[in-house]
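Just so it is clear, none of the values below were taken in a lab; they were calculated from the coordinates. Quantities reported herein were computed from a predicted structural model and do not represent experimental measurements. Cβ atoms are built from the backbone, for glycine too; each structure is taken alone.
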Structure P
Amino acid sequence: MSQRQIVQVFEQYQKARMQFVQTVSDLATRPPNIELLQNAGVLSMLRPLLLDSVPTIQQTAALALGRLADHSDHLAEAVVKGDILPQLVHSLSAQNRFYKKAAAFVLRAVARHSPELSMAVVTCGGVDALVFCLEEFDPGVKEAAAWALGNIARHNAQLSQAVVDAGAIPLLVLCLQEPELSLKRIAASALSDIAKHTPELAQYVVDTGAVAHLAQMILNRDTKLKRQVFSALCQISKHSVSLAEMVVEAEIFPAAMSCLRDPDEYVRKNVATLIREVVKHTPELSQLVVNSGGIAAIVDYLGDCSGNLRLPGIMMLGYLAAHTENLAMAVILSRGLIQLLLCLSEETESHIKAATVWSIGQIGHHTPEHAKAVASANLLPKILQLYTDTNSSEDLQIKSKKALKSVLQKCTYLPALQPLLYEAPSNILKHVVGQFSKVLPHDSNARRLFVTSGGLKKLQEIDAEPGSPLQEYINAINSCFPEEIVRYYSPGYSEALLERLENYQPA
């Protein structure tokens, strides 16, 4: 056999290997093919090709493995059990940039499924290798490594700490400063995944100066970057007052408010969530948001969206109003209650209704003036309906009851309370009647209206347990009126009069 024929055999073998890995890689992009590939033993066939002498075959084999592992946790576990990860990690430090990107993709695909699979990546030294890749010159390698690190960190604090301990955060912050938009996005996302678990992890991110770089990008034109930037700032802000103050001190307001009108709904939601996480901490932070036009911006935001997008805005109004009377009044004056009424009317999900009811309770529980605003907006019958509706979730019923109780205990606006006399169950009715018992003894006009509107008659029809708070409130109200008027409106009085008439003998 000639030399040419021998060389040709090897060339055919190389060509066949290349064709095989390329075909498998293409087939792995279509989910219906995955099970067939697995049944054919594709993982065991791809593994030796990771050590192939031809770099292109190595890279394509890694890409195929990544696509398979990305498809399901079952296949990702098979990659781990096939002892493929140590081989990939070892090659990360020695191979070219194309292979590094493919290998990082495999690690990312495995790690994304579960904490256990992420821990397998950590255990085989994957985090250190990926952090080393963040120091590469090629932005594509950095992006692939940052994405994999984010997938590892997102699961829990322990895995996030492993990423931090490997020295990833300073390098991720450097990635924020690179010109490539895709790298900026992935770096911001990874920092968000690290910061979300604990105050300590968020502090690591802050200590590297990440907040200042993130804040500089909130008005960037790239939609996907803004999503990740606001997500990261939100995850930092949520943990503590000091971390929220660090974010605010980066002068994100009022610029962030303009992003509540961004065309992208996820940008808007992340901004609303950031504002919520800032205001929940202290009255001072809340006041800063108010001074930046935050209430009006959130009220407008609630009017322009629906469903779960509304949730952070609804809760922001509640957190803000809970702090002080003045902040609650600012929500009222900015037509916040009207918008919350619309949310109650338009939304169907129980958890959104529950958040709305909670926020209304935070607004109305401060003073009689706040309670009157809630009552005047006709919110009390609406909340009562949610409380008594058997289709309402347990959480919605609990929050509705609590909101009703807290607002009613402050409400002295009787015209809004009177309809509740006819509709409220006894455990709510006692709070309604209790408010009448506080106001009527001191207001003659209110007593007259109470009689002429049928309130006194309805009061006599209430079946209260003797000695109960409800009965005591009824007795207190009855004592405000002449005995004959109370008797006149008592059940059975007209029959008693007719009986007297029948037994009456004229002189």
Structure Q
Amino acid sequence: MTMALLVYTLGLIAVAVFLALLTYVSYELLSGYLYKWYEMKPIPGVAGAYPIIGHALQFKANAGDFFAQIIEGTNEFRHLPLLKIWIGPVPFIVLFHAETIEVVLNNPKHLDKSFAYRFLYPWLGTGLLTSTGDKWRRRRRMLTPTFHFSILTEFLEVMNEQAEVLTEKLEKQAGRGSFNCFSFVTLCALDIICETAMGKKIYAQNNSDSEYVQSVYKMSDIVTRRQRTPWFWPDFIYYFLGEGKEHNRRLEILHSFTESVIRERAESMSHADSDGESKHGARKRRAFLDMLLESTDEEGHSLSHRDIQEEVDTFMFEGHDTTAASLNWTLYLLGSHPEEQRKVWQELQEVFGSSERPVTMEDLRGLRYLECVVKESLRIFPSVPLFARRVCEDCRINGFRVPEGVNAVIIPYALHRDPRYFPDPEEFRPERFLPENSAGRNPFAFIPFSAGMRNCIGQRFALMEEKVVLAWILRRFAVESCQNRDDLRPLGELILRPEKGIWIKLEQRTR
């Protein structure tokens, strides 16, 4: 009887503690929500927000419709310095003017990514893209030397080899009418990043059905869909009613692959001499993974295999999809603008003549107009159409008080169309990026690789890869686009993609 009474009493205490915690958490959430709602009241906002759920029901689930809403909204509210929206009880400010974006990106306090990036944690952990605070600062300092010019030069050989494979694939399409080039280019970019990041050939261009290749694509789509559907943000709902099982299945494939590559590479390095030669005398190309295995921080600590996997997975994610998208958009724009394509061809003739030799670093320095073309393509179709930061301390943006904890959504797609910096913004004009035309332009008016302290560490790698691949394609083929701009219907996902691909025609150039 005494024992039963004790159990009953302990049960009551447990229930009371649980209810007290629930009350406390609910109070904290509600009071935080009400505080931000009151503090942000003066900031211009989109009409139609409901208590607690905000504007969540107004957003389209379809990626094309969702991005069309963003384009329409930023056009409608371009006269406003910033815009307020609520997704559920979470407040966002939307920024698409250079002056307001600079306040966030140029402040070392606002380095944390938005909470929406947490849906990438299961895949990427807290690598360079998703980490915050001291971990991000230490990791950035450690990884910056791996993108030194001399190391990028070593990657050039891989880029040339895979670009040549791509042109051989495209050769079969030349003169045969229109085709969707999107997957051709994307598989090439995937082959390049696999070999440069991991030192592993996956032959994606010849084996696009591999489980790993398919999982890389699928995982991005899964994460994007979850980010757009607030009712699947809680884990217990997502894994019970959402795509949680498919998410975990793809994750297992991706992690198993990178884990095995890291293990193999570490064992291989332990059997190599100081010059990188194996005991059999064969010299292996250095990869980003090799430098991670050799890296130490300021205190001499090496990265664990888990740390290394975070960075390898991050570079696999960031290093192929963004570049592939930019290459495809550039081919579309050049195929739609014959005069600009003629100028690129003329420059290629001046640098290479009739040769089909590999591209060198000296060649890349001479391809100045081609670089302007790539930048103008990134202006019109930025690979990352929007990204978000967390406001880490109370601040003022254009006179409006923004409290700590608010998420700032930055939209390069709209920013790059500011007519103050880019007159006739929908026009394709590569000359905008010639040095004499760029002088004096606000550095935050064009941010395809973000800006400030947290800019993209791999931007030189990306520009180099794009120029190499385009040089191979455009030396051999004339490109004609088969879509109007209205047919493209960009999808506002993690990466900006056209809904139905990029359809072009290729014709062999006469040598």
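Taking 0.80 as the value of FRET efficiency 1/(1 + (r/R0)^6) of positions 402 and 466 (r between Cβ atoms, R0 = 35 Å, to 0.05) derived from one of the structures shown (P, Q), identify that structure.
Answer for the origin of the read-out: P.
Upon calculation of distance in nm of label points 7 Å out along Cα→Cβ at positions 258 and 354 from the atomic coordinates, which of the structures P, Q produces 4.7?
The correct label is Q.
Taking Cα Rg over 2.2 N^0.38 Å for each of P, Q, which is largest?
Largest one: structure P.
One of P, Q was used to calculate distance in nm of label points 7 Å out along Cα→Cβ at positions 50 and 138, giving 1.8; which?
Structure P accounts for this read-out.
For relative contact order in percent (Cα under 8 Å, 6 or more apart), which of P, Q scores largest?
Result for relative contact order in percent (Cα under 8 Å, 6 or more apart) over P, Q: largest is Q.
Which structure, out of P, Q, was helix-only ellipticity at 222 nm (-39500 (n - 2.57) for each DSSP H run of 4 or more, over all residues; to 500) calculated from, if the result is -17000?
The structure behind it is Q.
Where does the value -0.26, -1.00, -1.20 come from, among P, Q, when log10 I(q)/I(0) by the Debye sum over Cα atoms at q = 0.11, 0.21, 0.23 Å⁻¹, for residues 242-337 alone is the thing being computed?
P
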